[in-house]
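The data blocks that follow each hold one structure.
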Structure 1
Amino acid sequence: MPVYYPIQVVVRQTGLTPHALRAWEKRCGAVRPTRSESGRRLYSDLDLRRLKLLRRITKQGHPIGNVATLPNDALENLAKQATISRDERPRGGKGSSNRERRAMVRDCLAVIDRFDSDGLNRILKRAVLEVGYTAVVRQVIAPLVQRLGGLWSEGIIQTSHEHFASGVIRAFLLDPARQYSGTPPSTALVASTLQGQLHELGVVMAAALAAERGWRVIYLGPSLPALEIASVAIKSEARVVTLSLVYPEAEPQIENQLRELRNSLPAKTPILIGGSGAESYRAVIDELHVQLVEDFGAFQVALAKIRATGEQ
């Protein structure tokens, strides 16, 4: 006689949240539970096995929408292939492939799932030795942060996972041992987010890349009023201010803060803005002649131009 499990048991055994489980069922058709006489959903042994496979595969980087309706034998093959690629991948130097860096992201996700801060630090430090610091920020940490955001929005990981990972990554990126010292004040850069913008990892990554290139970074943390950011920039004689805009998008209060920041800074002080929500502020960014940087490569190019202009 088949055994059926209530949703509480499935949530506990798979690690999925109830929200994610419902989304996988209704939007993706991953499983079709039966109903009890009282209308409660019940999951069979096969459902439970399938959900465990799907969770394992999505944590390895496959979007749920791409794999939700695959048969179980195809899911098992995907899971085995991921294990083989992780265990047998070559340990190269700075020429390591994109596959190697995707494997690093998967390794990071695995230790984040266990709340293993030492493990995450070990992976990131090893990655720096293998591919270099700039590549780690742009090709490992940036996609990792994006993947975490996707997993959280799908309900696959909890808010605590995202907060845990953010804390470890932030400390890693802002490690004083990697900061340049003794650089002249003319190379100062102020980094922050505007009040109400609580997601800071994007601007932390920008700050870390700037420090790696020899800028004296003044990182103020997230969610500061525009006048405070401007005041620090003026007092420190900063050459540039950099911001990240993530969420909320298209918020009038943020637009007003951008205007206030631009009007409070010297006209010669450029403002660089990036982040997943920046495009929604395109109109005010263009109005204020603020520079929108689409990725970290463009950010580094913009910094090089600003420094070159000052050295002429």
Structure 2
Amino acid sequence: MSTTTYTASDRPSTFRSPMRAQPLTCNIGAELFGVDLGEVSRDDALFAELKSLLLKYKVLFLRDQDMSQAQHVALAERFGPLEDHPRLGSDPEYPGLVRIYKDLDSAPEHFENAFHCDGTWRETPPMGAILRCVEAPPIGGDTIWVNMAAAYANLPQKVKDQIDGLRARHSIEATFGARLPIQDRHALKETYPDAEHPVVRTHPETGEKVLFVNSFTTHFVNYHTDENVRHGIDFAPGASNLLNHLISQASIPDYQVRWRWSENSVAIWDNRSTQHYAVQDYWPAVRKMERAGIIGDRPF
């Protein structure tokens, strides 16, 4: 595989190493070398290079990044303001730095192990996120990312024609809220009503078309038309089969990259064009992560 190298001519004299990007698969992901994210958080030129690489590879990986929580937040805030999460706790000193701690006191769960795009139950889902590993299990606990622009590009034309203009509903109530008592679930939905998004969104910076349905997606909202439904019996299997088919595209290995975590390794991803899956195979080992999610825009 080729390696992309950026010179350091415009950087502060204290940073001498070139930034190198090593692609990890043909469709998505690159590991960066010669990068100190603490420096990137303070340097305009370095950040511009990092962002350019993120748009190209969709998810970037780095190891041995012993950055502080303040540097973590400062780097993420270069992309935009941070968002909190209604069900996961933030660090008390750094709102928006969400702590995803799975330790020996945690019961085994099946919570993150679904292909999903963060926060699509929001009207404005996150632009992206920066995730740092605080403590990794000795084996297991990998995360998989998927290129959903490639997933859309490789759909048959007849499917592209069928989903052109379709919109779908995304729900926190049906996912994070499903395990809550009914009154708490209803309160969660009242605070975060279901969001409606296009099934195919346009990336606001690259112009790519992206397949934009995932495990938060419950149903199409404008499928029941004369073109698709002649009798009521056509609607339920027709719409659900199509939605399931589209959601399943994330499970195709050709569009994926898989990352094995180690302490102080970092992933930076573009949430607008990817999905991810946190493999839950490591309990009772400990896995502690900290994530800074960046507020995004309304999909179109």
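Data overview
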| item | result |
| --- | --- |
| Structure (1, 2) behind the derived value 3.7 of distance in nm of label points 7 Å out along Cα→Cβ at positions 159 and 191 | 2 |
| Structure with the greatest value (metric FRET efficiency 1/(1 + (r/R0)^6) of positions 63 and 215 (r between Cβ atoms, R0 = 25 Å, to 0.05), set 1, 2) | 2 |
| Answer label among 1, 2 for the case where relative contact order in percent (Cα under 8 Å, 6 or more apart), calculated from the coordinates, equals 32 | 2 |
| Origin of the derived value -6500 (helix-only ellipticity at 222 nm (-39500 (n - 2.57) for each DSSP H run of 4 or more, over all residues; to 500); candidates 1, 2) | 2 |
| Entry that produces 14.2 once mean count of other Cβ atoms within 10 Å over residues 151-158 is calculated, selected from 1, 2 | 2 |
| Which of 1, 2 yields 1.05 [Rg/Rh (Cα atoms, Kirkwood Rh), calculated] | 1 |
| Computed 46, 29, 18 for Cα extents along the principal axes in Å, for residues 135-206 alone - originating structure among 1, 2 | 1 |
| Distance in nm of label points 7 Å out along Cα→Cβ at positions 231 and 271 - structure with the largest value, from 1, 2 | 2 |
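No lab work stands behind these numbers, since they all come straight from the coordinates. Values in this document were obtained by computation on a predicted structure and should not be read as measured data. Cβ atoms are built from the backbone, for glycine too; each structure is taken alone.
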